[in-house]
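Please find the structures below.
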Structure 1
């Protein structure tokens, strides 16, 4: 095996997703992932704590980006508009990795344990967004309700985007989903 090749993490992600798609998450081992990527298990564990982290390792980055977007929204922005800024930031990031997002989504929906982990990730994201809103002076229950609504829009828009036949723009899908929520709550 070659001692060093560029983009070990990316190669491990690609190998893992390919194997998860071929064999299923449960039937894929770390050794198989490393072998498919042309790397060692040791290299795998330098990048990921376990095989689930291939799917969830970016959660902290996404959450940090979204929290920063809420915090950085104009002081005059309504809480829901600050959350929309977070959705747009997330959409721009995920748009760049559509193939990965689609493959990841397919693996997660095929496994109950991974679906549960994804729900926990979404709950953690909602909590972090609510905290960011509180940091802007939004009180409860408004902070929690706004954050939960934002995460609901995120989930619905993301699923529409990954399941769409044509590669639409995720920030636009998020905006459209957000507008639909506003229309429903306005009674239109």
Structure 2
């Protein structure tokens, strides 16, 4: 599986955690899936049209694990764009889908640690490349986003979170979602493995 680190998006304005509504679209809002995991399939409108596919149900399970009691993480953003015409010449398939998932350490102080963030990013890249090295129809990118953690004391609240961007390609819708299922499965295994 192809992985890469995207440094361009990381230069955008600082975000906050937790947040209430999006400045770009007030209908987009933050949900605390740690407190309300039952909301996962109900409020993710981007995913809902595709939830008959295993890949989307696996994404819901990934979110439930990330926000569950046994995880060192929590999520604070996600989005999905279903199959559309592929515009990337590096992947010779007719269709692509893409999404994103914002992940941060549940211990908010770790998000202010350069060492912890580097270890997380490196662990994700090494893990994904090792799990499915010959898989050519999926990719994951990592981007660090600057974040103000509202629950941390002033002066120690500046840190970052990890944005995981993901793609899958295929010549038809079932192939796209089969490949997306491999991406989601690899993401979950990678996030679970080094942090048990």
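Looking across 1, 2, the calculation of distance in nm of label points 7 Å out along Cα→Cβ at positions 155 and 179 that yields 2.4 traces back to 1. Figure out for me which of the structures 1, 2 the number -24000 belongs to, where helix-only ellipticity at 222 nm (-39500 (n - 2.57) for each DSSP H run of 4 or more, over all residues; to 500) was derived from the coordinates. Clearly, the read-out refers to 1. Starting from the value 12.8, 37: which structure in 1, 2 was Rg and Dmax of the Cα atoms in Å, for residues 99-138 alone calculated from? So the calculation was done on 2. Comparing relative contact order in percent (Cα under 8 Å, 6 or more apart) across structures 1, 2, the highest figure comes from 2. When distance in nm of label points 7 Å out along Cα→Cβ at positions 131 and 163 is computed for each of 1, 2, which one produces 3.2? It traces back to 1. For which of 1, 2 does semi-axes √(5λ) of the Cα gyration tensor in Å, calculated from the coordinates, equal 34, 17, 14? It traces back to 1. With mean count of other Cβ atoms within 10 Å over residues 91-98 computed over the structures 1, 2, the top value is the one for 2, the highest of the group.
Every number here is computed from the coordinates shown, using simple stated rules; none is lab data. Only a predicted model underlies this, so the values are computations on that prediction, with no experimental measurement involved. Cβ atoms are built from the backbone, for glycine too; each structure is taken alone.
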